[in-house]
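Colleague: See the structures that follow.
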Structure I
Amino acid sequence: MEEMLICQSCGMPLTKTEEFGNNADGSPNREYCCYCFKDGNFTDDSSMEEMIEFCVPHCSNGNPYANEEEARKALGEYFPTLKRWKK
């Protein structure tokens with residue numbers, strides 16, 4: 001079974017080629033999603049905390065976290081493990 005790819009900026013599962021970001025030469029980037037990475041650059045210069053706040057509504061209300069507080073806590077623990085945010 002192939003390992004699931006995860007955007008190393010926002011944590012979005014990358015299940016289809018069209019979800020991949022792209023490098024400056026137009027080739028697919030398998031580390032970042034199309035929302036976070038385009039033409040070889042990040043699409044914004046948000047901080048990790050800003051990215052967490054952006055993602056909270058997308059993964060609360062049972063998708064997969066029960067509420068925003070639970071999502072915020074989980075993402076706060078998970079995001080520092082992603083390549084973009086590792087220190």
Structure II
Amino acid sequence: MEAKTIHITRRRILVRGVAALAGLASLSALQPARAKAAKSDFLYQDHPHEGKTCSDCKHFSPSGGGTGTCAIVDGTVSAAGWCQAFSPTA
């Protein structure tokens with residue numbers, strides 16, 4: 001029985017490495033979106049903080065009646081509330 005010689009070149013290693021990385025990148029794109037955080041994770045409060053309110057935050061979506069939803073915090077939030085994820089609208 002003859003031993004087969006394997007020719008390993010730098011080019012072959014690079015091509016296979018790039019292919020492996022592309023495969024991993026495509027798998028990560030298939031992962032579901034993360035769940036929203038609990039209000040307590042961002043110290044949510046139903047009142048303003050230093051003049052900052054949820055209604056002035058880019059993550060807030062009003063739903064009427066002085067409440068709305070947040071892209072980061074789970075559940076209904078008050079338009080007059082505030083949390084550490086506050087980011088002013090542009």
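Values in this text are rule-based calculations from the coordinates and carry no lab data. For clarity, every value in this text was computed on a predicted model and none was experimentally measured. Cβ atoms are built from the backbone, for glycine too; each structure is taken alone.
Colleague: Tell me which of I, II gives 2.04 when you compute Cα Rg over 2.2 N^0.38 Å.
Modeller: Of the structures listed, the value fits II.
Colleague: If we compute relative contact order in percent (Cα under 8 Å, 6 or more apart) for structures I, II, which one ends up with the highest value?
Modeller: When relative contact order in percent (Cα under 8 Å, 6 or more apart) is computed for each of I, II, structure II gives the biggest number.
Colleague: For FRET efficiency 1/(1 + (r/R0)^6) of positions 15 and 55 (r between Cβ atoms, R0 = 30 Å, to 0.05), which of the structures I, II scores highest?
Modeller: Structure I comes out on top.
Colleague: For distance in nm of label points 7 Å out along Cα→Cβ at positions 23 and 39, the calculated result is 4.7, so let me know which of I, II that is.
Modeller: It must be structure II, since only it matches.
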